[in-house]
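Below you'll find the structures, each written out as structure tokens.
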Structure P
Amino acid sequence: MPANKSIEVEEFLNGLPEHIREITVTLRNLIFDTSENIVEEMKWNKPCYIENGLVCYLQTAKGHVNLGFYFGASLEDKDELLEGTGKKMRHIRVTSLEEIQPAKYQALIKEAIRLKT
């Protein structure tokens, strides 16, 4: 396993229902494909991704997975993918593999990383 992947997250993923695990693993791989420097940790009972600070997270639920951004309110969301009304955080709600838009999600992840540097 690469050094930036967490054994704790692997164990978390193994405990998920198959449908949610598939979405979570796909999003996780997308995050790692976006930056070779991003590091994964379990924080607040969810996989979190860090590069010069908190970048994004994966929050699992019964019927969906949120790809969340700690400073999502500061992102330029030209495709209007982000949901939420908090002061800082925003998320993309994913209910199926078919909904995942790799290029658009990676653009948001890259922007979130740039905000931290």
Structure Q
Amino acid sequence: MKTLLGLILIASLMADQPRKVLLFYTESGEAIWKSQVETLSASQKGINERDIKIKSIPYNEENRSEWRKWEIDSTSKFTFLLIGRDGGEKLRSDEIVKAEKLFGLIDAMPMRKAEVKRN
């Protein structure tokens, strides 16, 4: 019984965490980053519905630990990461990710299906 309660508590805590899109870019990848931001901004309603927080992380001294944490190659111009509510990496791309692809991936996840069912 303790295990079941623990699992319910963990699931409840995870549901409170937003999904994250982390946009890593270097100076040479700034144009790709801007295009990605514009693509996501055009789909703000879907971003909000899926509780996605977007964070841009340029390569510089103060962000170096974040780059290391997610194992982003500092020679990469641009890297898109989707992080699920559970804190795990769900998608990694070095190209622009269209909103439809992002939403399709999220909507196929069990936690998202449960959210839709509840609402």
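Below is a table of values for the structure above.
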{"item": "Comparison of P, Q - label where mean count of other Cβ atoms within 10 Å over residues 42-49 is highest", "result": "P"}
{"item": "Test item: helix-only ellipticity at 222 nm (-39500 (n - 2.57) for each DSSP H run of 4 or more, over all residues; to 500) calculated as -13500, pick one of P, Q", "result": "Q"}
{"item": "Comparison of P, Q - label where relative contact order in percent (Cα under 8 Å, 6 or more apart) is highest", "result": "Q"}
{"item": "Which entry (P, Q) yields the derived value 0.90 for FRET efficiency 1/(1 + (r/R0)^6) of positions 66 and 106 (r between Cβ atoms, R0 = 25 Å, to 0.05)", "result": "P"}
{"item": "log10 I(q)/I(0) by the Debye sum over Cα atoms at q = 0.09, 0.10, 0.17 Å⁻¹ derived as -0.21, -0.25, -0.78 - corresponding label from P, Q", "result": "P"}
{"item": "Answer label among P, Q for the case where distance in nm of label points 7 Å out along Cα→Cβ at positions 34 and 74, calculated from the coordinates, equals 1.5", "result": "P"}
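All of the numbers you see were taken from the coordinates with simple rules; none came from a lab. On a predicted model such as this, the values are computed, not experimentally measured, just so you know. Cβ atoms are built from the backbone, for glycine too; each structure is taken alone.
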